[in-house]
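Peer 1: See the structures that follow.
Throughout, read-outs are computed from the coordinates displayed, never taken from laboratory work. Quick caveat: nothing in here was measured; it's all calculated off a predicted structure. Cβ atoms are built from the backbone, for glycine too; each structure is taken alone.
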Structure P
Amino acid sequence: MKSFSVNISDAALENIKNRVANFPWDAVDMPDDGGWAYGTNKEYLKELCDYWVKEYDWRKHEARMNSFQQFMAPIDGLDMHFIYEKGSGKNPMPLLINHGWPGSVVEFLHIIEPLAHPERFGGKEEDAFDVIAPSLPGFGFSGHPKRPMGPRQMAVHMNKLMTEVLGYKTYLAQGGDWGSVVSNWLAYDHAPSCAALHVNCAGMRHAKGPQTPEEQEWQDRLNHDQITENGYRTQMGTKPQTLAYAMADSPVGVASWILEKFNTWSHTKGDDVESSHSKDTLLTNIMVYIVTNTFNTASWVYYGRRIEGESLVGNGDLERGGRVLGADGRRVEIPTACALFPAEMLEWPPRSYCERMYNVQRWTKMDHGGHFAALENPDALVTDIREFARTLRKS
């Protein structure tokens, strides 16, 4: 385990800026009857790129990342990057927070300190956590796997990080998006080391599917809602390499691909993405993919899930195989908390459905926020994790 800090060269940053500045906007037409409905809106993307070239300061955000202790540790031949903020007090609880796609550790920069040092924000020291925020394998500053790795295999790496590298006997796992799926597998395969689970995204499905009319209505509604969202998922789950060449050549292309999701999946006012995210937050997250050359390997998680799913249900159904939890009839028995944010793009199933997959001890319906909960409603997320952890500390 070696100390790590982010330090991108001036030459690399200048190269990115030049490519953004020279993007051939005239080569891209925008339909005259709408904008975001077709994908990323051209006018907003031009506005963001103009800010990127003229005002955005990567060094400012690089310094923010480097304000936390960061480390690199080899796990099964792959370097794993993680932020490690030791909590206040005598007995902080180990908390592993996992990001997803198209996110990064940037999602957590605003919540790490409140979780680790609650007394600095009007809270109590006894609620402190040791916060571990890794870059998933193939994402961000972590190493590039030699071939696609699915979330269940990623969970093996995360558990080794917590138990072998850091030496914790037990820990609480938290996540959204792919982070929720990795955390699900930690809870399923690696209990009792993973002693509790907190998720803000319903990323898994029960092997037997809906069992009540209410559950079937939810499934039908979700299937319909996802029709126009499946394009990116299918591409990255079947032919990710074809996409990778274009993205490696175009920072604007990477920005467009990621920006669309931050607009569609967030709790925005209309199509005003900045009602949920600032330009700086959007660009810093996008830049992590670009400066680390990980758009390619990060997309592999979709392919990896499909392959893992084939071993569970015997087919390559991207939506069923790789999402099944409990194909062997078991459920997650460790205490589980579900945080339901209203604009989550993967609508939560009814509680009855979740209780067949998890030992649900906490079920919180939030009043604001979407898929990127740590960015959109950080106070609510921190409070929910903290209050759930209090029940674990007492038990």
Structure Q
Amino acid sequence: MPLKQAITGAEAVAYAMKQINPDVVAAYPITPQTPVVEYFAKYVADGVVDTEMIPVESEHSAMSAVVGAAASGARAFTATASAGLALMHEIVFIAASLRLPIVMAVANRALSGPLNIHCDHSDAMAERDSGWIQLWAENAQEAYDFTVMAYKIAEHKDVRLPVMVNFDGFIISHGVEVVETLDDELVKDFIGKQIKMYPLLDTSNPVTYGSIDMYDYYFEHKRQQVEAMKYVPKVFKEVAEEFAKISGRKYDLIDEYMLDDAEYIMIALGSTAGTIKHTINELRKEGKKVGLLKPWIFRPFPKVEYQRLLNGRKAVVVLDRSASFGAEAPLYQSVKSALYEIAVKPQIGSYVYGLGGRDITPTHIQQAFEDAFKGDLIVDEERYLGLRE
């Protein structure tokens, strides 16, 4: 039977991993991810799981360890944030290039410098072209659900790619919410046994990992990664449909909130969606036709879905919790590119907010919507919410 628990997002992720019972977890502590592996380490110490827990000397080593584990056929997990993810950068690319179905929880946090321990999305955005699937949670419930779903997506024979489950640092990782967890056996049956596609230690079918890949084959291997990403939307939908049958919670590539008749649409990742939904509810009372498009998946970017949902709208407001120095903000850039091919293009505006954990309020959200109502959005003019100029 489902169990409702008042837990933090970090504990929700660790609880999901307890139910999955991975073969190997390697991690290094970093705020605000640390509670994820602390909670899981307690499960290991108490004998609740039989996971091999490896406390390594750095995040670079953590990713290296799970790459080795996954290559040998083990189900592997790690977690990190901010500078930890940046330190993994080299091996993050290797994990994807070797087509290893690793799952990594990222409690999103600003990158230095200056040093900041609070939430923004610069860490994950720095890895958006690394070849990892990126899922984004609005709350602790979604962080739990996506962690359960992640292995089934990653290990699918047509995908075989690593998955990053993103959830806002401190806001979700340390905030207590009611999370409905599934029965242990139900999760175990849902995940199933891993199909070991490329066993490293099989002398009858030997394979090589990590060899030098010159121009003879490197290009073709990169193309294989591109093709694998193309299967992800279909596989995500299949896994989400199966998950809905055991949980009652439905997921898709994009969460649509009051979109049917919306003329003005806001787009944002992560926990800010909750603030936007509240603001939309208030604006709807005033007769304003507003809605929210919340991406549950950012990589691969489901361009066709955006084109279908945004064609013919009056205006689109894109909120980014990260900056891209010398170019447009990353989510805005992707959305604008998708709009290039649609028949009836809306006005589009870019807003950067919440860097380093700065609050985003309903007043800020309404301010951005008001610009859209007035027809005052200018393409590529980056604006800021909550900034002291």
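Peer 1: Given a value of 17.4 for mean count of other Cβ atoms within 10 Å over residues 68-75, point me to the structure among P, Q it was derived from.
Peer 2: Values: P: 17.4; Q: 20.9.
Only one of P, Q returns 17.4 for mean count of other Cβ atoms within 10 Å over residues 68-75, namely P.
Peer 1: Still on this structure, please answer the following. Given a value of 0.15 for FRET efficiency 1/(1 + (r/R0)^6) of positions 124 and 244 (r between Cβ atoms, R0 = 35 Å, to 0.05), calculated from one of P, Q, which structure does it belong to? Kindly include the intermediate steps, with their values, before the conclusion.
Peer 2: Details: P: 0.15; Q: 0.85.
The value was obtained from structure P.
Peer 1: While we're looking at this one, here's another question. Have a look at P, Q and say which one yields 20.7, 69 for Rg and Dmax of the Cα atoms in Å, as calculated.
Peer 2: Details: P: 20.2, 62; Q: 20.7, 69.
Comparing all candidates, it corresponds to Q.
Peer 1: So, one more: A value of 0.35 was computed for FRET efficiency 1/(1 + (r/R0)^6) of positions 188 and 340 (r between Cβ atoms, R0 = 41 Å, to 0.05); which of P, Q is the source structure?
Peer 2: Working: P: 1.00; Q: 0.35.
Answer for the origin of the read-out: Q.
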